[in-house]
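None of the figures in this text is laboratory data; all of them are computed from the coordinates on show. All values derive from a computational prediction rather than experimental measurement. Cβ atoms are built from the backbone, for glycine too; each structure is taken alone.
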Structure P
Amino acid sequence: MKHCANTAHILMPKSNIDLHKWAVVACDQYTSQPDYWAKTADIVGDNISSLHLILPEVYLEKENTSEKIKKIHNTMNEYIQNNIFSALPEGMMLIARDTGKIRKGLVLQFDLEEYDYKLGSKSKIRPTEKTVEERIPPRLAVRDGASIEIPHIMIMIDDPDRKIIEPLYEKRDTFSKLYDVELMQNGGHLTGWFIPKSVETENILNMLDNLANAEIFAQKYNTSLDTPVLPFAVGDGNHSMATAKAYWEKIKHTLSEDEKLNHPARFILAELVNIHDESIIIEPIHRILFDVDIENLFESAVKFFESKNAKCKIANSIENQNSHAFPFETKNKKGVLIIENSPYALPIASIQTFLDEYIIQNPNTKIDYIHGDDVLSELAANDNSIGFFMPTLKKDDLFKGVIFDGVLPRKTFSMGDAREKRFYMEAKMIVK
């Protein structure tokens, strides 16, 4: 049986490569901070580095993008020709990322045939948030013509009993340690142990398969047996995953049926993380509206939820713990927007669906997404502004939200800050 997640033929930089300069943070971080990337370039210099194999998205809209992409493809080929990689036996990588708390992960490959980012997807691997398809073409230009991938994707599992990844970490000293490196720019420490294909890895893959067992799934989430199972949810790097899917869909029609089964572009490397790992801190992202007629906003909310057979009202405090409640602040008022009998499983889906509709109907009103209670209060004190405090998404509810509501609204949650995101390390061929 072909597993949805599987062992991989991983490429690692050879032992003479300086991994401190090789590993750089995910390309979709620090997109408004070109100074970060300029400093990264200074640290790396002309040394062999993953920096030369990616296009930081801070530069994505620049005029010379096509020249940068061509140079990336050429550098990939040079690295392969110059044998800077060691091809490991088939297996998986156990990793530990220390940024104050240790995040445990497994680097595996995932079958893109089991992934679909479209709205209403019922695939075994789904995004947690909506994929903006307009963001795919410029990223596809980087992948189309690439010979290798060095992904920064993180895929989550819902394993509250910590039976899959955590036991491997407890016996990490029995595996071969391949790297142990301090990451640049306050990125913390990264350690990796290689686990070759064996009874050990097969046991892990079987436990992952059990996450897709219909009976176990139905009991776990209180669903019917015909509810599409969701063993894997993309937490970080969704647009990179979607780009890999788009590239696979583009080339697979040129392949024979036999070639489609095992072509390297069909599979993507990613770090598998348990959402219940102690290092994963899920923080709310608050909403602020500017240039808004606040009374009109409240009246519109009441009408919107009436149309959904729900009830919306403004109160001074939370009255019913079962309702969806959003404390708010304006320049002159504090209160709570309460939604009862919401058709949505998660509170965030209730309010974001309404706000999206309101912004369409009132284009002069602007919305922004804010980290931190104090920052939201400060911004909400401006004229014609209102800040809504979002509840913290419970870890148990993340998978439920995707299962029952479909993909979560954008900016539903933050899973760590920029420096905690994946740094590039492992690579894999995507051409034969």
Structure Q
Amino acid sequence: MIEVDVLIIGAGPSGCVSASIVNKNGLKVRIVEKEKFPRFVIGESLLPRCMEALEEADLLEAVKNQGFQEKFGAKFMRGDAVCDFSFADHFTQGWTWTWQVPRADFDLVLANEVQNKGIPIDFQHTVSDIQFFDEHSITTVLDPAGESYAIKARFIIDSSGYGRVIPRLLNLDQPSDLPPRQTYFAHMSDSKRLEFSEPNRITIVSVKPGVWAWMIPFSNGNTSLGFVGHPEYFSEYQGSPTEVLSQLIESDSNVAKRFGEESLVFEARKLEGWSVTTHKFYGKGFVLTGNVTEFLDPMFSSGVTLAVVSGARAANIVVKKLSGLPFDWEEEYMKPTLKGVEVFRSFVKSWYDGTLPTIFFGPDLDHHFKNQICSVLAGYVWDEKNPFVTKHGKALSSLAEFIRLQEAAQA
């Protein structure tokens, strides 16, 4: 039997951040990962708030050395209307840039750096069962040959992402209150990026109410392109995911101008039913981090930010617990994690119900409001000085209503 202080399930960004922080505090940690790296996953546009968690985990320099595409902002387009945000102008003190990354490469960099720190990662090993006791747990793991072995741990951090290991084993899953959505996406060649003032920002194209496309340029010359919307919208398109994506590209003039004659790096893929949550982020002997807590929506690129921030926060509390120091899961983890999720949830809902498009594509936005909104787009969703954090839903709806009244008065 293998014995560790902390077992981490999942070697994605959240798991690697947690592992590095636990390890540098002198505790013995091990990661079990069901996939073989590198592996593809969406979530390719980081937010500046990610940088703080990567820096705390001593992983930032390893990423800097990779030459990933630097990201300085986010641009929103609808027809001829453009709303461009520069992270250099955001309201909250913090990082003003980050990266756009092919996630297979980014995640591999983090995993390699974690292993360089002496932390073992068991790739292609699957958790089949966990038994919790008073002071430890016994996890049964299957290796690639199907042989089982046991890991005894004083604590478990579940960073398994879409695998949702502990929520599935303990029946903690519950439906999200967000409607189901689908996406068709691929990596494309992108020879015209300089004509569109790229590649140093993500571009979001509003195709029609409730339907949008992302464009995320990478330093290798390719760009991630995806369309997101309700399933009914995509039902009018027929064929394979690649054929559907081709039709979607031609359906919007902004996207077609840039990608109509470009080629796919790989065949298009379809993803759906990603929104899920749980009523409990921690329990006796475990804590959930990253997408295991809740994955909202690709809009606003919140996934990796919530993953690495929750991974860092959880790791620090686990260190306190195992070191005999006082801690409070509710105050130090549950409430702030939910706070970040709820701010992003308000922005996601406001995008789909038309509130944010009203703000983005209306008259020129007051720079104070724009900078405060930009802070949320940069991932600073815990800044209590920002009214779009503290009163996120009300602040957005009130601003949109003011803009509507202003437009009506000018009509």
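Calculated for structures P, Q, mean count of other Cβ atoms within 10 Å over residues 28-35 is largest in Q. Quick check on the output: 7, 27, 32, 24, 9, 2, 0 is P(r) over Cα pairs in 10 Å bins from 0, in percent, for residues 156-395 alone, derived from one of P, Q. Which one produced it? Attributed to the structure labelled Q. Looking across P, Q, the calculation of Cα Rg over 2.2 N^0.38 Å that yields 1.04 traces back to P. The maximum of Rg/Rh (Cα atoms, Kirkwood Rh), for residues 44-219 alone over structures P, Q, that is, the highest value, falls on Q. With FRET efficiency 1/(1 + (r/R0)^6) of positions 108 and 236 (r between Cβ atoms, R0 = 41 Å, to 0.05) derived from the coordinates and found to be 1.00, which of P, Q does the value describe? Comparing all candidates, it corresponds to P.
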